[in-house]
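Derivation of every value follows stated rules applied to the coordinates shown; laboratory data play no part. Treat the numbers as computed from the prediction; the structure is a model and nothing was measured. Cβ atoms are built from the backbone, for glycine too; each structure is taken alone.
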Structure I
Amino acid sequence: MKSREFFIPFSGLKLGKHEFAYQIQNTFFDSFGYTEFNGAAIEITATLDKMSTMMELSITAAGTVNVNCDLTNEPYDQTVHSNLDLVIKFGENFNNEDDELLILPYGEHQVDIAQYIYEMLVLSLPAKRIHPGVLDGTLKSAALEKLQELAPKEQNNTSKDTDPRWDGLKKLLTDK
């Protein structure tokens, strides 16, 4: 994403804490080629603590994304709450291999936080997305009814229905 909206120009800032606010919509995820969300309404707050030799960046997110349920394919709003802490230092070369440390080259005057916001939001969602109506039983869906119809039936296993070969092996355990 090359939108200048997510660049923080830290070179002109005084030492201390500075806050930046962003509104994330679905177009943000589209620019990364991520199309699993039907819609998004997320508020991002980034707090940059500038010190003489390094900076600390704290990003928090709160909002909702509209996704499809993995069981019924019904859309619903999934809440998003996430935070990310990042230490920014300066060095000879750019290095973002560590999740909690970003090294910018000497002379750099701004930092792009779009990739960090994207990864934080996508990874904050559950791996299996289930509609709240499925969990509490209020959702009525044709797909859900078909899943219940095709669910395996419980079998009543009694001791009379055991395989005689297993009974022979069980005797070996008791013959000690």
Structure II
Amino acid sequence: MFVNPSQVIADLGLAGTEHVADFGAGSGAFALSAAKVLQQGDGRVYAVDIQKDLLLRLINMAKIQKLSNVEIIHGDIEHVGGTKLGAESMDAVIISNTLFQIENKKEAATEAFRVLKKGGRALVIEWLESFGGLGPPPEAVAAQKDIRLVFLDAGFTHERDIPAGQYHYGDIFRKP
């Protein structure tokens, strides 16, 4: 089974008043799932991506689903400050199926740390392996042990693993 965004968001345990950034939001599956949970309060989702066309598609999907708590940001998660979000402004950051695509994983983890409030959580979902072309090319797979080191080096503590389907792994990190 592929990763189920609604289940993963439930595992993250969002409250209706939180502010959440989705780094590398792409098609918006996680941003939209988070927005549904957060619409019960005054929580907001900030979908950050470098591809403007994906952001436009995402905001249109939010409108169709009557989700008014989604904002799109054309930004670059590979540079500190590249998300255009304020320091310590987010309660949670979601990074799903994104790290395998970028070279500067350390900077993405550092940017997540920068934007999170103390006690904030970073949710990371990534491919376990290539699966014969179903996932990323073998050389692009971001191994769980390597990603954990990147986030620990950025200052996070590892809180727990979460189930993410048979093709992905999931980790929640916390900013102390």
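General observations
- Computed 9.0 for mean projected area of the Cα convex hull in nm² - originating structure among I, II: II
- Taking distance in nm of label points 7 Å out along Cα→Cβ at positions 141 and 165 as the criterion, the top-ranked structure out of I, II is I, with the highest value.
- Among candidates I, II, the computation of helix-only ellipticity at 222 nm (-39500 (n - 2.57) for each DSSP H run of 4 or more, over all residues; to 500) that gave -6000 used structure I.
- Here relative contact order in percent (Cα under 8 Å, 6 or more apart) is compared for structures I, II. The highest value is that of II.
- Comparison of I, II - label where distance in nm of label points 7 Å out along Cα→Cβ at positions 53 and 149 is highest: I
- Structures I, II were shown, and FRET efficiency 1/(1 + (r/R0)^6) of positions 101 and 133 (r between Cβ atoms, R0 = 25 Å, to 0.05) at 0.95 was computed from II.
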